[in-house]
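J.: Take a look at the structures below.
A short reminder: the numbers here are calculations on the coordinates, not readings from a lab. Because the structure is predicted, anything quoted here is derived from the model rather than measured. Cβ atoms are built from the backbone, for glycine too; each structure is taken alone.
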Structure P
Amino acid sequence: MTAKTAAILLGLVFITVGILGYIDNPIIGSSDKAMFHTDATHNIVHIVSGVMFLLFALAAPSSVGGFMKLFGLIYLVIGIVGMVKIGSQDMIKLFGFLMVNKLDNYLHIALGVIIFLAGFLRRPVV
C-alpha cells in the first residue's frame, strides 16, 4: 500500500463517518448513548478532513506523505490535549468548538499514530 492509497481510503472513511454522525446510530452521533460523541461541527470537521485526504491523494500525490505526517501529528495532539482536559468529565468541548468524549480521545491518539505512520508508506521496490 502507498501513502496515496492510504489517503484515499482514509478520506472515504472520514467522509463516511462525518455523514454517519448526522444519522441516529449507536456508534457515532450526538446522542448521549453513542460510543463516539459528535455534533454538527465535529461531523463537518470529519467531512472536510476526508475531502482534504482525497484532494492531496488525487491532486498532489507527491505531497500526500507530508500531509499525512502533519495531519497525524495534529490528530495525536488533539487526542492528548483531550485526555488532559477531559479529566473526570464524560464529555467536553475541546478548543471551544470540538465536542469529544473519552473514547474520542483514545481514537484520536490511535488515528494520529496510524495516519502519521501511513505518511511513510512508499511503493515497494520490485
Structure Q
Amino acid sequence: MVLFKPKKQTKKIEEIVKASYYPLKDWQADPKGYFLIRINERLKLLEVAFVTYKHVITKVVQGKYASEIYNTIIRRKWITKLEHAAYLGKELYKAETALRYGGKYVQDAPLVLPLKKKKGKES
C-alpha cells in the first residue's frame, strides 16, 4: 500500500550558505535546565536526567531509542531552545549507537566503537 506518491523535485536555489558554529558566541543555556545522558548497562537502556540550574535531578527518562527519548522530552516541554533540542538529538544518537554496538559513550566526547577484527589474519 502506497501512502503517498512522490513528486518530481525541481531546483530553485536562491542561496548556498557555508555552515559554521562558534561555541563561545553561538551557545546559550536553555533557561529550563540541562540534561545528563548515560547508558544503563544493567538495563541496556539509555537514561536522560533533567537537571535544574541548582544541579538537582528532577526527572529521568529511560528508553531504548534516541527518537523515543527526545520526542518524550519535547512533548513534555522540558526543553525550550532549538539548539538544545538539536544537541540532545545528536548526543542521544551517539549513546544509542554505543549501546547497540557495544561502544563507550561519554557525553560531549567523541564516540568510541570497538574495532572489528579482520578475518583470516591475526596480529
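J.: Going by distance in nm of label points 7 Å out along Cα→Cβ at positions 63 and 79, which of structures P, Q comes out largest?
T.: Greatest value across P, Q: structure P.
J.: Among the shown structures P, Q, from which was the value 25, 22, 20 of Cα extents along the principal axes in Å, for residues 55-94 alone calculated?
T.: Derived from the structure labelled Q.
J.: If mean count of other Cβ atoms within 10 Å over residues 15-22 is computed to be 5.5, which of P, Q is the source?
T.: Q
J.: Ranked on FRET efficiency 1/(1 + (r/R0)^6) of positions 71 and 111 (r between Cβ atoms, R0 = 25 Å, to 0.05), which label among P, Q comes first with the largest value?
T.: Numbers: P: 1.00; Q: 0.70.
Across P, Q, FRET efficiency 1/(1 + (r/R0)^6) of positions 71 and 111 (r between Cβ atoms, R0 = 25 Å, to 0.05) peaks for P.
J.: With relative contact order in percent (Cα under 8 Å, 6 or more apart) as the yardstick, tell me which of P, Q scores highest.
T.: P
J.: Computing mean count of other Cβ atoms within 10 Å over residues 23-30 for each of P, Q, which one ends up highest?
T.: By mean count of other Cβ atoms within 10 Å over residues 23-30, the leading structure of P, Q is P.
J.: Identify the structure, out of P, Q, from whose coordinates Rg/Rh (Cα atoms, Kirkwood Rh) was calculated to give 1.01.
T.: Derived from the structure labelled P.
J.: Where does the value -8500 come from, among P, Q, when helix-only ellipticity at 222 nm (-39500 (n - 2.57) for each DSSP H run of 4 or more, over all residues; to 500) is the thing being computed?
T.: Q
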